[in-house]
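*Asks:* In the part that follows, the structures are each spelled out as structure tokens.
Only the coordinates and a few stated rules stand behind these numbers; no lab work does. Here the structure is a predicted model, which is why all the values come from computation and not from measurement. Cβ atoms are built from the backbone, for glycine too; each structure is taken alone.
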Structure 1
Amino acid sequence: MKEKQVVEDELVIIGARENNLKNISVTIPQHQLVVITGLSGSGKSSLAFETIYAEGQRRYMETFSAYARHFIGDLQYPDVDKISGLNPVVSIEQKTVNKNPRSTVGTVTEVYDFLRLLYARIADAHSYVTGELMIRYTEKELITLILEKYQSQNITLLAPVVKRRKGHYKELFENIRKQGFTKVRIDGEIKNLTLNMQTDRYKTHDIEILIDTLNIKE
């Protein structure tokens, strides 16, 4: 049999025999929405999930180290002669317990989290306050910048824990106090941490832990 020439923008499956598939060969165009239809038992899921997805998952697992595969276990080859032009695959179960109407393919598959990380790394971030480009400094550059701007001045080092949220935060203050901190800044005002300290639960608050106060010197 003369082997079909593989085109770069095509997914080619040759001789698929999973479950009730009878030596099926099919070419599927890439970069398009493709729907597999047919009668119940005609092999739709066998082609989509147990052949195409299974082979994509198996190839992905092969990129792991031998140590990692030892814990995951080996995945079996699907019963198919050849699959060419296969891209990384994502599968969503046909039945799901997720009832959230706002769920998308991105959130259900957790691809959304990876996309957020990708764009955070490749994009140019701008400050939402000033609109200026945010710059990453090295430790040496930060020290130089602080010395230039705040020489002989006192600066306060703060750790934000609450941003524009309502609540009394009694338990939060107690946990901060137990960690050894003595002061917090609440809505711009520095206060000493006291026993049973809390805020107005019906108002929004900004709360920061006062880590230290430093005098800038060489």
Structure 2
Amino acid sequence: MATPLAQVGKAVLNPRTLARRAIGDPAWLEAIITGLGAETARIKYGCAKALRVVSEDRPDLLYPRFDFFVSLLDGDNKILQWEALFVLSHLARVDIKDRFAAIFTKYFSPIRGPVMITAANAIQGGARIARAKPALAKRIVGEILQVDKARYQTPACRNVAIGHAIVALDEILDLVANPEPVVQFVRKQAKNIRPATRKKSEQFLKKVERRAKTPSA
């Protein structure tokens, strides 16, 4: 019988199936992690997608490899950086050793630029981490708001990143004791030149207005 590593190349076309095998068999999980180093893009990124699924469904299985995923943040492969940001955000849910504290600055540094997609992944991950670790919500909001001063390849990239920030901030606003800085930031975007970002701002502000009008229980 072929080893899991030999079979990974055949299974990567269905990342969810591959993830299920990894969840059920440690040998498959190890093979998929090893597959991130494959020269063939189909295998490399198929394994990355499978690990995304594992991190969502069983983050405890990947938690022992926390430092491995942190190391991908310093690599040259942008796609693996994005995947690592995603996985680490889910590992926050099972971070019993508080390992995330040591990488907080590293994790959120991409928000300042220059790569918009990396910044967007850190922003989105920030919302998940805040839900998992509410005590960090205030600091995470501060990091996400850095998008207002960020420098990306183009002004258009910044407007896209701001849109991601509005969505993320909306998801965690209830965790913040003083939401006013967030509301002020979003209110500024009501005049953003990017229609999609402007719409996100409008939707956010409408939600805030509805919450303000709803009597407290």
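*Asks:* If helix-only ellipticity at 222 nm (-39500 (n - 2.57) for each DSSP H run of 4 or more, over all residues; to 500) computes to -7000, which of 1, 2 did it come from? If you can, show how the numbers build up before the last one.
*Replies:* Details: 1: -7000; 2: -21000.
Clearly, the read-out refers to 1.
*Asks:* So, one more: By the measure mean count of other Cβ atoms within 10 Å over residues 60-67, tell me the structure among 1, 2 with the highest figure.
*Replies:* On the way: 1: 9.5; 2: 15.5.
Biggest value here belongs to 2.
*Asks:* Here's a follow-up. Once FRET efficiency 1/(1 + (r/R0)^6) of positions 52 and 188 (r between Cβ atoms, R0 = 30 Å, to 0.05) is calculated for every structure in 1, 2, which label goes with the largest value?
*Replies:* Values: 1: 0.00; 2: 0.35.
Across 1, 2, FRET efficiency 1/(1 + (r/R0)^6) of positions 52 and 188 (r between Cβ atoms, R0 = 30 Å, to 0.05) peaks for 2.
*Asks:* Work out volume of the Cα convex hull per residue in Å³ for each of structures 1, 2, then name the structure with the largest result. All intermediate terms of the calculation are to be shown ahead of the outcome.
*Replies:* Values: 1: 276; 2: 139.
Largest one: structure 1.
*Asks:* Computing distance in nm of label points 7 Å out along Cα→Cβ at positions 20 and 44 gives 2.9 for which of 1, 2? Walk me through the numbers before you get to the answer.
*Replies:* Working: 1: 1.2; 2: 2.9.
Of the structures listed, the value fits 2.
*Asks:* Of the structures labelled 1, 2, one was used to calculate relative contact order in percent (Cα under 8 Å, 6 or more apart), giving 16. Name it. Mind showing how you got there, number by number?
*Replies:* Numbers: 1: 16; 2: 12.
Considering all the candidates, the number was obtained from 1.
*Asks:* Among the shown structures 1, 2, from which was the value 8.4 of mean count of other Cβ atoms within 10 Å over residues 132-139 calculated?
*Replies:* Details: 1: 8.4; 2: 15.4.
Traced to structure 1.
*Asks:* Which of 1, 2 yields 0.35 for FRET efficiency 1/(1 + (r/R0)^6) of positions 100 and 196 (r between Cβ atoms, R0 = 35 Å, to 0.05), as computed?
*Replies:* Working: 1: 0.35; 2: 0.70.
Of the options listed, only 1 reproduces it.
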